[in-house]
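Structures are listed in the sections that come next.
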Structure I
Amino acid sequence: MDLLSDLEFWKHVSIPFVAGLVGWATNWVAIKLTFLPLEFRGVRPYLGWQGIIPSKAGKMAAIFAESTMFRLGTLGEIFREMDPEAMADHITEVIEPRLDEYTDEVMFYGGHGNLWRSLPSMVKNRLYSRVRDEMPALVHDLMLEVGDQIEDLVDFKHMLVTELEGDKDLLNRLFLESGEEEFKFIVRSGLYFGFIFGLVQLGVWIFYKGWWVLPFFGGLVGYATNWIAINLIFRPLHPKQVGPWTVQGLFLKRQREVAAVWTHLVTREVVTLRQIIEAMLTGPRSGRVEALIKRHIEPVADEALGSFLPAAELTVGSRLEDIRESVGDKAVAVSIEPFNHWGFNEERAEVLGELLRERMADLPPEEFQDLLRPCFQEDEWKLILMGGVLGLLAGLAQLVFVFGI
């Protein structure tokens, strides 16, 4: 009899601990299911799962662009902060050692090989020298005009959405790295709040052992711990004095810290100088960019070849217009090369990071919460409901396997 009583005692004592475990487990599962798996697993359309964020990558990327990036600065501001003049100096430094090679390629592979072979070495050397002299000013003028027209040359939203929709892991990291502490809190809080709910559950069970009590409270624990944790992260928006304590949403209290983490990731992997240039050259407005580059670069052919080309045309049949076109095509083809240098990209990222970090740190809480809030708002009910279902099943298991009912 005493042994039976001891067994019953420990069964009852297990209730709040099981509730804490249920709260911890359901919150852990909720976080995992928010981000994983990256692709749908199962049998479409209903038998399976894809992480909530990856499943709506396009929509989440658009929210990121509109709710966060556009509040921190226009593409024009971002590009100017990266300093077009510094870009021009870097481009010149990278391509200058290869200008002779580029000139040879334009003439040979542009269909002007006969002309190029017919020119004396002295003339070729003079041409090389003229191109080298003209190039720095040309590149400088080009980059200044690109800076002035950047918002017409790049569809910034299209660039961001295309990039993040195509890299769901990067999209996840925007949320996971920014809200790392908050996600840990959600999991831990499931244990704390689950245990507290379990004490209430124990009190009810002592006085009333209805079969539905354990499943009901299990579902309540799974549901409520998710809901409470999410709200504690974002509420209250502004600091409030509660007795001797100042209370504010956990995420909002870390605004400056989050700003540093977020801008480091964004300026290295999302809004980099290379990606902006690549979007210029391959995006929906690339035709405008090619026309701009050619308009600036083709005069090199006029300046460098104009003095001797008429005579050459008479002898080998090359036309200045053809050469100008070849020069422009080559300039477009090699435009991305100077921006493949990691060191220069890192330097520009540091400069841009300072601007974005300060602006993000100064955002009002109503706007700052949009950095992380969308990953919970999107189908949030599914996660909370799933927590309730898992908790209910845990309660049923406790009812059957612990109390044998």
Structure II
Amino acid sequence: MEFSLAYNSGMSKLMEQFEKQGDKENSSFFNEYLPLIYDRREQSGLDDLISKMRAVVIQVGPDDGLKYLEELYLMTPYRFHALYENETHRIYVLRIKPEQPDYIIVEPLSEDYYDNVSCMNGLFPRGCEKRRTKYLGEIFQVSDLAEVVKVLQSQQIRFQKAENVKNKFIGNENFRFTEPSYFTANVVGYTESDLLDYEGLGLGKRLDLDADELERLEKMDALQKHFGLLDLIYGIDHLATRVFCGSREDAILEFLTMSNYYYWGSFNIEEMNSSTNVCRNPQVKNELHSPAKVFTANNTPFYVNSVKDLASPTEDFVRNFGRRMHHIAYEVEDGETGGLKNIDYVVGKLVESDIPFLAKVIGECKDIPDLKQIFSKASKHSVLITEYDQRCKNFGGFFTKTNVAELTKAAGEDEGLKTMVGD
């Protein structure tokens, strides 16, 4: 379906429906093309074809799959749902509730496995440390997969071809994944399946966990229940990718081109010389059913920061690890447990269980709506940080400027450059 950029019916329905938030000024290019992209989506039918996020996909290194499951069992509400094995990977499926996105972990079977993730990670000094490990992207349910691919291809979006893909999960005919983004290195996947039942999707041979594997997960499950954490952590609230300064607007507009999300707004974090930019799904009232997508970037590129002695933790991360998902945030139930705010209680119990965090819980949550947040240290198995958020007194948003500044600073101090290493 062809579409002319000269077409513009005026302010798009999404822009009429949702008032832009934040104080970050965008370029004239961004302001011109945002409504055009909305209009093109509506005219091409993508807004109706694409539904909500049904899964997130993470690749870990060989032998890291079960270790990562153990970590998720302790730190999140996700639980084992199914296991498959194809020619290249073990595929672990974890679930909270059917209406929330599944967590799919793909683990290469061979120590010699090498793919485009390995290539991308190999370009960056700290990406080399876990060369096969990376958050890959999200999977969205669509009503007509062939039509979605046809429309996006007409808009210059490229898709990975099964015959050229090493990862057989990515090459599965029941899914179509875009090529890794030039701006974020993430992919977007589409399927007609609601992923409630994975049988018939050709994921490979169905396997069962053996007795030792089950015992390891049951131990983590029992520990989390012993501390009373399972009912306090709801699910994924947002997914935050870090990009280079010059890629911020492109990353947002590209994702909006490939999804049915809308641009919620951008906030300057002056202290850390960065901005936080949020996109949300208009089809859901609760982010737990289709998490927000967040993009963070420096306000100025690294090569001029020394002129004014500006901070650069966000861009330092990208230079060290590459463009990639930085953290996955989970919402914590508002309230108190044992005289502590729930987030303080959760973090305290996880610290007792040897889960390391980057700093103290940030935020007050006293007499007015507020937000308490904290970052864990990056997982040894996924290289992803876990964030916990408690929205107090119906706080409406994803962050406060003070909180983000402190979180960004803490993460930057832990993500410094190391000597280039090999495999």
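So here's what we get for this one:
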{"read-out": "Read-out helix-only ellipticity at 222 nm (-39500 (n - 2.57) for each DSSP H run of 4 or more, over all residues; to 500), computed value -8000, structure in I, II", "value": "II"}
{"read-out": "Given 30 for relative contact order in percent (Cα under 8 Å, 6 or more apart), calculated: source structure among I, II", "value": "I"}
{"read-out": "Ranking I, II by Cα Rg over 2.2 N^0.38 Å, for residues 29-100 alone, the structure that comes out highest", "value": "I"}
{"read-out": "For 4.5 (distance in nm of label points 7 Å out along Cα→Cβ at positions 21 and 85, calculated) the corresponding structure among I, II", "value": "II"}
{"read-out": "Per distance in nm of label points 7 Å out along Cα→Cβ at positions 325 and 389, the highest-valued of structures I, II", "value": "I"}
{"read-out": "Origin of the value 18.2, 53, where Rg and Dmax of the Cα atoms in Å, for residues 45-276 alone was derived from one of I, II", "value": "II"}
{"read-out": "Read-out mean count of other Cβ atoms within 10 Å over residues 221-228, computed value 25.4, structure in I, II", "value": "I"}
{"read-out": "Source structure (of I, II) for distance in nm of label points 7 Å out along Cα→Cβ at positions 205 and 293, computed value 7.0", "value": "I"}
{"read-out": "For P(r) over Cα pairs in 10 Å bins from 0, in percent computed as 4, 18, 20, 16, 13, 10, 8, 5, 3, 2, 1, 0, the structure of I, II it came from", "value": "I"}
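Quick note: the coordinates plus some simple rules give every number you see, no bench work behind them. Being a predicted model, the structure only gives us computed values, none of them experimental. Cβ atoms are built from the backbone, for glycine too; each structure is taken alone.
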